[in-house]
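For reference, the structures are reproduced in the following blocks.
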Structure I
Amino acid sequence: MNAEQLVRMDSTGEKYTSAMTLSDMEIFVFPELMYALVLANIMSPVIWQWRQLDCFKKLKGKSSYRKLMRLKQFIMDEFEFNLDLETWGLTGKDKELQRFSKFITPEEMAKSNALFGYHGDKYYFDVDIRRHFGLDKYNDDIIPYWKTETVEAMNAFRLKQGYKTGAGECVSLAALYAAAAFVICGIPLEDIFMILTPLHSQNFFDLNDGILTNNRRLVTKTMWFNGSPISNKAQRALRNENITIVAHSSGYIHCLYEDATIDSQAYKRFTAKLKAYLSAEFSLPVIASFLRANRDYQKFFQVCRDCHGHTQFLKAELLFHYEHNSNYRIGEKTFDKLLAEVSEEDFVTYQLPNRIRCDQLELFIEKQKIDLKKSKDKDSLTDFFAPVIPQPRNFVKQLADFIHIEPQLPSLEKNFVTIKPIEIDVKQKREEIISYLQSIRQKNDTADLAFYAFRDMKNCSWLPFVKAAIQRNPVSVQMTESMSLQQTFDWLANMPNDSIYDNARLAQPDEVVNYLCGDGVEKALVLANVIHQRNRQQQIEITVDNSNVILKAEGEYHFVSDKGFNKKLDIPEDTNFS
């Protein structure tokens, strides 16, 4: 037997045990964890199995863009967005601040993390962020764990009551998209940048004009500027929040940390590409998108058309009403088809008073070559709108803000530290990638952490896993609080003896109780967590001898395992593992 005494962990160990739970706050403190989860998903057999599905096999030889659009539909069909408080339980601000005090101050955490005081944009401030997330029923110290799920845990939501598909929160979906874009779509990791803000997580793919992920959806540059409600919601994070972390295959950059491991040239490329994505050329179609998003201004515009040599006019708000129920859109190639759907009774033969003619506006833009980044052009446009639109300068400012967003990125004034990048190729097989990542673990912390996020317990220390199991799995304790230890054992014993992870990989206790299944080793750790929370003075010993798992505390409990481990774990009395 290999005995592993669970004793004091140093600061590096705290990072490794965080790789087992991957809460939003842990990723904020230890940014290497974000890409470690991506690599864990790339190593997972689950995403590689998707490649054998007919919907992806028939796209062989097609472009990465085409495959990515199909992947979007697949993720839309197979996963839902989930951000409830019950899934992974609750913790306390003071407890977590004390835990991370070696790495970050409470003031820094409050300025950049939604759970510790950050309010975000005006929308969140107005609705009260705690009420928005359902935290108002608890005292101010209570916060959720919001653990980021691996692809296995996302898939396993199908086993949870009330779910028909997989699920995950925004960070989980971003990690899933990044891994699947590499495995399924053949997009190189070098072209995938992960963007974290205090309230959101998404990816930027350096493909065509740029593509952003937003939870389950993808947003092209054209979609970003179409003025639809979905696009407006997708913009909220980058329009209003500071970007706290950018993660990449070469490393990361963090808004608070002086050292950055991301390749400086890669970061400059990302910065330039993102800024280009977030800016549009000023044109009539862009104004149409702005009016779509700002309906109060539609009443100041009119559209005209030629009908057998006679000019006809139409209120802009009427045309937008038709657009709402049509497959055709204003400002696009299908514009004439949309006009053809409008009832003849809605056109008039005279120019409507106190409204701007869109054809004359288009001529003005082309003649003046308006650039809303220039003050003089803003003044010219303001003068054009002044006879019709009240407070025209404010209108032009809103229009300029709509077509140009300046991302609040971590500064380039960092100490860029050169590390060994993750260099895997889209043509490599899964086994080759795992072998390569294994070979660089001593040189690259992210690669090393990936095996912990992957839960590979044959190639990782058990100490971080058990520390996480005993310290940060409140749901299993809550679910069993009305049961005796014997009832808890019986409940676990009657669950299917199936792990959500294959081979020598293990689920954490709250994954077992959420999905109501688990291997014998996993069930023993659930029971150990319950015993420890009820009696901190109780010594606990878990012995795994291939298929036999024995937990000894005040009693003895037997489980059956298919994982093939030989291990002895001693959980000392009254321990906090710190």
Structure II
Amino acid sequence: MFYPSEVVDDVQSRIDIVDVIGRAVSLKKRGNSYVGLCPFHNEKTPSFHVSPDKQMYHCFGCGAGGDVISFLMNYEDLSFPEAVQSLAAMAGVSLPETEDPAGRRNAGIRERLYSIHKEAAVFYYKYLRSPEGRLGLDYFRKRRLTGETLKHFGLGYAGQKSELCAYLREKGYTDEELDRAGLANISEKRGVRDRFWNRVIFPIMDKRQRVIAFGGRVMGDGEPKYLNSPETDIFNKSRTLYGLHSAKRSKKGYLIACEGYMDVISLHQSGFSEAVASLGTAFTEGHASELRHYTEEVRLCYDADGAGRKAALRAIPILEKSGISARVVDLKPYKDPDEFILNLGREEFQKRLDSAENSLNFEIHLMRDMYDLKDPEGRTRFERAVARRLSAVDDELKRNNYLEAVAAEYMISSDAFKRAVDEERLSSALSGAGIEPIRIRPDGGEKESGKKENALLKAEKLLLTWISDEQEIYPAVRQYLSSDDFSEGLYRMAAEILFNQMDRGEFKPAVIVNRFEEPEDQKKVAELFHTRLGRALQGTEKEKALTELVSRVKRASLDRLGSGTEAVPNDGMDPLARVVKEKQLIEKLSKIGISL
């Protein structure tokens, strides 16, 4: 949809940006501008400025800024045409019809869907308060919902008979529109019948508080217990969050994610208006994307049972991927928020919110419950599982802090645990490229994979293969690594010859193979230079994998020097000075990594 610039300018000229933003942000006049807390990031000291002279806004905290249209686009998650339409409605301006026939037709369909859902919501709302709606009203009263709460959420009731469709037909809506809105079931045998019947009704609203769908809970033992509208032109389950139209105004600095309608309604009634819920579907990236507009932290308040824990575990990485930190609320000994508040009150619930466990600790404690820590094998598997989880934490400071904390809590050797985490990081980085990951057995050895090589030898072998396969990486690797860093034997000799060739700008695999006399050695060396690594790593993924691989080989070399298990190269350098130099190289590698 397109609006000429003169139309957009006319709409903006009739609107005061202070009035529009003032509906969402509490503004105070300061000099020639207005100041408030930024709606786009969490802050305690106002850094959000609105200039009536320039008709612009700017946040000195997060950098957000623009005009009234960009504010609506960002705050309400609207498209440009939708923002213009919203402003035009505020100003009482009639916009010209778009010249795009398809756009006009789609806009018309969407408007009819909004209209029919509004009519349906009014019907259900009134029906709940009629004599025929007594069953639904009794249910809500049994759940201790106040009249104010019923009104705030527009709760309603669909009776035993099929009455909505007849009502909407009288309002001028066609059977095709009833079907498109998902409010009717149409068949040749039974004709047009209401989709929802004998159910209490929960209107589902978008962020602009327009009804876009419905959820219904059956009265009695019918199935399914909960029924939602199907997806339509205005309703997308994977992006819609129940209660977000109200929760987005919360200033607490976080939102609460629950499992269902009643959780949200109960929390809002108890004063926790920051609660939202997905709609009968697993938490998705679309849900996280919606939340990201309003918060950087979500507190997961799922049921305190196995299904609730699994739901939390699924949601945590999705939230983290979207840049949202997650914390998990402990509801025990009660099942859900409603039951908790009923028994212990809102003050105790707030304490649970304040003490919510960060997501990584939550995951680790769940892992602890999965293993028998009194059994050495069970304990080793637990430690390996935790190492695998910590290996996914890219922030080195955060990873090391957790590593130390876990090692202290479970009395694990910090050095051994760090090696396990590093091993998992390397395996993870390489497996994504189709390269066989390195795995360690719980007893410190390696898993059987044909021939018995320990993990270090696998790393050395892989590094030599990678250099020969992608010779352009050699200069970056060479500044940290020499052939002396490889274990004594076949791989060190192969590395020495390969590095000498590379330093001269050559690569002659046949010459390297022929330097070995034993057929078995020749076969092993030939494998180094005739193996392909699968899908090539790219960018930072490639640099990360190389850094981990070189670090492993380098640290093992330093360990051998420090323990005296290997002779120091006879190159005139003082042994102590060599150790210091090697440590400096490792520290440099750890800080800046390999850059290609």
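Read the figures in this text as sums done on the coordinates, not as results from a lab. As the structure is a prediction and not an experimental result, all values here were calculated from the model. Cβ atoms are built from the backbone, for glycine too; each structure is taken alone.
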Of the structures I, II, the one that 6.2 was derived from, the read-out being distance in nm of label points 7 Å out along Cα→Cβ at positions 395 and 459: I
Test item: relative contact order in percent (Cα under 8 Å, 6 or more apart) calculated as 18, pick one of I, II: I
At a computed 15.0 (mean count of other Cβ atoms within 10 Å over residues 323-330), which of I, II: I
Test item: distance in nm of label points 7 Å out along Cα→Cβ at positions 219 and 403 calculated as 6.1, pick one of I, II: II
Structure from which -15500 was derived, helix-only ellipticity at 222 nm (-39500 (n - 2.57) for each DSSP H run of 4 or more, over all residues; to 500), options I, II: II
Of the structures I, II, the one that 0.70 was derived from, the read-out being FRET efficiency 1/(1 + (r/R0)^6) of positions 315 and 427 (r between Cβ atoms, R0 = 30 Å, to 0.05): II
Structure from which 43 was derived, percent of Cα pairs over 43 Å apart, options I, II: II
Structure (I, II) behind the derived value 4.0 of distance in nm of label points 7 Å out along Cα→Cβ at positions 371 and 419: I
